[in-house]
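Chemist: In what follows, structures are represented as structure tokens.
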Structure P
Amino acid sequence: MCGIVGYIGTRDCVDMLVDSLARLEYRGYDSSGIAVAGPDGIQVRKAAGRLSNLRRKLADEDRPAGHAGIGHTRWATHGAPSDVNAHPQGTKDVMLVHNGIIENYREIEDFLTQKGYTFSSETDTERAACLIDWYYRSGKRDPQEALRGALGVIRGSYAFAVLFRDFPDRLYAVRCESPLVIGLGDGENFIGSDVTSFISYTKKYYLLEKDEIAEIRADGVYIRGMDGHLVEKKVQTADWDVSAAEKGGYPHFMLKEIHEQPEAVRAAISPRIRDGLPWLEGDGIDTDKLPKYRKLFFVACGTAMHAGLVAKYVIERTAGVEVTVDVASEFRYRDPLITKDDLFVAISQSGETADTLAALRLAKEKGADTVGIVNVVGSSIAREVDHVLYTYAGPEISVASTKAYMVQIAVVYLIAMELALKKGTISRSQCEAAVSHLQEMPDVISQVLEEKDTCSMIASRIMNAESLLYIGRGLDYALSMEGSLKLKEISYIHSESYAAGELKHGTISLVTEGMPVIAIATQKRIIEKTISNIKEVKARGAKVVLICAPEVEVGKDVADYVIHLPKTDDIFYPMAAAVPMQLIAYYCSALKGNDVDKPRNLAKSVTVE
């Protein structure tokens, strides 16, 4: 959700904090703010809206001076976006930035009110800061002791970066569930919600664990547990550089990330193929156990859940194993019938998705084996699953996920092939052929990217629609869900996806003259049925965009615009067909003048339920 940064060293603190916040603005952009420790106490500057508003305020007002500070970019939960609800929050002695939710903030507020505290904001963050302040004032004015006292009371998902006025030479950081990392520089150190915030200064970092308290000085980082004892930490090193988190000449991160998909797929699959066959043993997976599972559960949110739907179709078709796909936010509350004989697969780009993490913990309680398909190394899901399959996509900055979805699907195909081979539902030669097709997909994706001008033209024809439909059957239906989500989240056009065969059971009543319908038809065995459904909407005045296999030939009675995909095997068409849908969504948003990378009300990593 929100983005946290911190800096302590010899450089100008304000410039460092604002630069770091700019790299985390994709995590939230309802407001932003900084707090700087200096000889006159803690100075705070904050502003509602985008980071550019804070930049203007810093230029227009007296600029804080100091070499230690914390910063925040907010995705609002408690309290509307405003200057007063922006972070940092706190008192004259304690200032705090926060990512997450304090579940018992009402109880904390009642307690503090009795102690004489009053509150200026609606945020749970201010209540947490004041609780730390109370422990600090009523104790020995020891930051570590105050934090331990407050953390013993606070319930919820949170990551804090904290300044104490009496200790301007240090920062403090704690976390419970929400992510936080400590960047390690030379004579300077950093705090960030993720490595992106400080990657231009250092690639080395510590992963802060639950209930650890970090004391960060310019010359060192000291991490203690709740018992006060120092904790030994392993230094992690980011395997990408700052260029991966910059636009590289593209107008938006989303377009850059769409074009990065061929290389991202290569990076995801290459280490997992040996002698022409899937090789998951390198990720620690006991492949001999795969065919013994009673059932597979794929659990995720949003785009990652759509990757799980592709997994369901492909695994059930190739391996004959039952697959259940769940929206993570619903998984726990339906009392899932998952057992020790099942495999639970969590899919998450960030590895911090709160609902997916909670579902994972339930699956572990039930005794199921667990696997994570995750992009961010060392993330919470990656650490808690039995085995993790990293997707190696590099940073994905745009809120609308593209390359993360593509590599998730690529990894799913390898699981499906390995499982089918072990179960004997496909032969070695069939498996080798499937792997060969998968290895060709980066080139296929590159060919589809050459259709960008066609996609831009189509976007210009549909961008003013108030509502539209996506339709398909089988794998194409799973794919249509992702296409619909991608369009509505960045273009703000109301869009829904439907199984094409279900149109006549109610939805076709929505079709009016000129209404856009985006249809996908790639699956040979059901193409004729899909074309019949497309004709039904066309006959009722729909403006049809058809994304289809190369052998599909249609006239104007079927589609107004046609995008033929390069030839590939049926089961791999989701990777090819995703690209034009991403491009159409992108160009619709860009042509409307929307902020493509930062769509309204959304944040990249959802770390609260």
Structure Q
Amino acid sequence: MFNKISLSTLFILCFFTVFGQETFKKPQIHSHNDYLKYVPFYEAYINGASSIEIDVFIHKDELYVAHDFDKIKKVNTFEELYVKPLVSLLGRGELSNENPLQYLFDIKSDDSIGCLKKLEEVCAKYPQIFGGVIKPSLVNFIITGNRPEPKAYKNYSKFILFDGRPYEVYTEKELEKIGLISDNFRKYSRWNGKGRLIDKDMDTLIHVISKVHTLKKPIRFWATPDSKSSWEVFHQLGVDFVNTDNTKAVSAYFENAQTSRYFSPNGHTVDFSENATFGKVKNVILMIGDGMGLAQLSAGLLANKGELYMSKFSNYGFSMTQAADDFTTDSAAGGTAMATGSITKNRYIGLDASGNPLKSLVDLSSEKGMKAGIVTTDNLVGATPSAFYGHQADRDMSEGIVNDFIHSNVDLFIGNGKEKLEALFDNGIQAIRKNGYSPVIDSFENLRPQEGVKPVVLVSNTDANGEGGNPLMMKKMATTAIKYLNQNNDNGFFLMVESAKIDSGGHNNSTEQVIEELLAFDKAVGEVIKFAEKEGHTLVIVTADHETGGMSLPQGNKINGMVQGMFHSHDHTGIAVPVMAYGAGANEFSGIYQNIEIFNKILSLLNSKIEKE
């Protein structure tokens, strides 16, 4: 007897058993009413369908393929549509008897005996496909529709099997000729493929599927909803053939199924609760998760079993990210908007839409005696960090950006890109040994403020998080910068911290990269807000320059940390991004506003020190 289980328990079990395996096994695809497709057979075959449904009438001693008798066309014979393509594929060496195709041969004629006799006559003409030369057959037939009596099943060829029903009882011999068990889905549920099945319907389906699998037979349902949600549910439930009218979409969905899913191996503990009181703003730490939209944030939250440091913030808002010349911004314009308070054109670095240079938060804070630092997992000339010190008409003007940096007010730079600078200039790192900058390669030790010395800490690509390196690198970079800037500093500091490669995960449509980068970023956020809580005069803002990938989360499981991410694009989108604020002045960041308001709100809170010129 099959014991009923709750819906939630079922999904937990399904995710562990179906998707918790190292190698994802795609379901088999059944091309429903294949003969109605624009290109019968080939469309299903190209898209990986292993089962193809063919409605057949016998008329004037010929097998015709049609849904209704009055729709019969002389050219649409079974042999023409579904046998000759096999001959062509076999000639090209594309068929294998290791994974034979399945033809669901739906007999519409009342004369099932005559129809099957004619089928065997046709197949006898092609022994290279249907047995005789190559065994087993390259194609197995499952006879459905008007079937003969079960006791007659034994009279037909080995490659001719029959479609059973879960409510029918078969003898042991009859069961040997059953190749598939099918039923009408509407007998079990009225579900339309949106949302989720109700528990009662779910339990009923579990029971019948288990019953069929106990007989060691595959199961298929017809009259099913045809949506991503239904494909997912049927596969989770163990339905062997996913019934569809859109083989291309189903194939693409399951092709992406493994790479779109992420399982958090352990996650990290969030040991923080907001209980501090804050005074006037002295320090500002702006943390930018490049490409981090609400879906990316949600993915990290779910993968980490429902908790992040970012989820501990009590003040939330949303930033609109549109550029001056495009609905969808890039990192250059998005970074410039937050750094300077000016909406500008894509690819512009530190310039307004007319091409005029702008003062940034780095410049303005420096003018008032504050220290300024930049931390990024990108390189020194990356679009987001350079927006806080550079002034170029194209984000790819790397030599000009480095020259801007040499003459900038940045007191500390920690980032990726030792190799990038070496590639840019013959003298490599020596190019930034000007204006008091001192390159520190691959080392965080003994970083202490020295009069007239501005450290530039560069780690290699292989060490930076996001390139197979240390997932704690982002955290280490941020904590090192805070310690350095805060030491012996009564005037406060401005620090921009960027996690650059959440964006890369969106561009790559990689759920794994998005989540792992976001979790690494969250660990850095945790250290930053702990500092803010202890210090009492620090404002922390966590946001993004834009969203990347048009990410959505159709499936997930907070209990075991599984998240499925799907993507609409490989590029940026115009979706609003979250703004989270903690500490001194954090309540100013609620609401929905243009990204330049982040700059304006920071200035307003620092108006005793900084006045926008």
Structure R
Amino acid sequence: MRGGQAGSDVRSFSGRPWQDCTADPDTTLRFAQRHGLPELLAGVIVARGVAEADLARHLAPRLKDWLPDPSSLPGMDALADRLAWAARREETIALFGDYDVDGQAAVALLARFLAGLGVRVLHAVPHRLRDGYGPNERAFRELVAAGARAIVCLDCGSNAPGPIAAIAPEADVLVLDHHRCDGPPPGVFAHVNPNAPPRDPALGTLCASGLAFLAAVAINRALRQAGSSRAVGNELVLDLVDLVALATVADVMPLVGLNRAFVARGVEAMRRSPRAGLAALAAVAGVGIETIDTEAIGYALAPRLNAAGRLDDAGLGVALLLADDAREAQALAQRLDRLNRDRQAIEAAVVEAAFAEAERQVEAGRSVLVVAGAGWHPGVVGIVAGRVRERFGRPALALALEGERAVGSGRSVPGFDLGAAIAALVREGIALKGGGHAAAAGVTLPASRLQCLAEALDAAWGAEGEVREPVVIEGRCRVEGATSEAVQALARLGPFGLGNAEPLVEVAGRVAAVSAVGGSGAHLRVVLEGESGRRVEAIAFRCGGTALAQGLAAARGGLVRAVGALRPDRFRGGEAVGLRLVDAALP
């Protein structure tokens, strides 16, 4: 939790605590005047403790200011030299990725790069239901039979000693991964993982696609040093940054330092010159290319790519990201969109049951919510965990019961490293396997140990967590101050995501109207009116039937303190401003 005064005296409609992190007004004013910034923006910068020496690169993150020497990662030089040697000798290289967006994007990134070097590339991703997570010996043997002599595991492999050791006599296995582990698996030729000992906190926030980008830089450098004509220009490597941005947002990596630069550059590339696959995917999702941002990636593009790995074959996502023909890309995007609609229908039934169980656990005083059910599709449990976390503001795991086994996924809140907590439970023998990173993790265990798992996570949460994720307030204004200029100023702090949250601003105004919107009335539209009569429309997503919705309905006609993120109102167009409402309270 960040510093600031917790608003213990605030009785918010949602019941979440408010944390006042607004900066001192006098300090803010001096900072704003010194740097020629709007006060609202200056206040957030001061509240976040950005050093004045870092201000320029904070407001305009560039890759050249953050990109490290790839050789600083243990194992990278060995990996780069091996793949450069394979390129020079025209060896076939196989890429084996995870079935999520990060795995798909990492495969597409290295496949495009290696193909640009003139290398023959094979690629494969596991089927979630048939193969399970990570490398398997059958897939490795099929790649070797097809001619591969080097296999690169992307977003997996660190915890797969069996398949790697089995295939090592026939092919060199190289791993680019970011999941926590205790060390390189036996038999691996090169292991690049900043979250393996000795851990690298600075680069440990990179997703696999970010590591794959650094690998491309390193391989190209190795070819240049060897005097090979296969080396390509730096611009061809930089052209891959949109795939890193896609994966970084989808994998919920902290948007700080290098990650923020990756996403800023990648989103800009998507808007300016999108790949055929991403353009087609945006079209079926109803997203305008010029409006793509981290929210569009996280809520529109990534779910459709993930739907392939959840319900069908993640190879569809890889094919889309490799597609250069618009007609082929359109057909793949439409298929992914249909899978996503199927996923939504399956998810809706599970979410209802998960919410009911989570409600019972909250009433019982549980801090980490662990929900499970027979017949739940294992491909949607991660999304269900995210919905539970969002609704109740607590870490949540959702598990599918498959006979005597429980397979699930969890989503956490800032301040609680769920991946580390689950990895500890594997070491203690409570879980059979599992791990991940701070914000998201997976786990497999005997169904009989679910209660033990829940109690152990509650104990871990009690040692380092808060009861509910707070609403962090970094700015204040009246309705009259919620202008397009304010929106544009705050946008300079983006791209937004984990680790660089969109600033939440408290807006004081009168509730002029409240209405349910959306296909099933799941969202709430609130019109806030200022003393001058100026109005701002606020939208609270997925809050139908919640205490927040009830509180806002009861406050109609009166004054409220509404907290949310100021955004352009693209529905009304022009310079209209909207508020993505998170919480509210009476004055």
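Chemist: Here distance in nm of label points 7 Å out along Cα→Cβ at positions 74 and 506 was calculated and came to 4.7; which of the structures P, Q, R was it taken from?
Modeler: For distance in nm of label points 7 Å out along Cα→Cβ at positions 74 and 506, the value 4.7 is produced by structure R.
Chemist: If you don't mind, there's one more thing I want to ask. As an exercise: percent of Cα pairs over 43 Å apart, calculated from one structure in P, Q, R, equals 40. Which structure is it?
Modeler: Answer for the origin of the read-out: Q.
Chemist: Sticking with this structure for a sec: Comparing structures P, Q, R by mean projected area of the Cα convex hull in nm², for residues 258-361 alone, which one has the largest value?
Modeler: Top value of mean projected area of the Cα convex hull in nm², for residues 258-361 alone goes to structure Q.
Only the coordinates and a few stated rules stand behind these numbers; no lab work does. Everything quoted here is computed from the prediction, not taken from an experiment. Cβ atoms are built from the backbone, for glycine too; each structure is taken alone.
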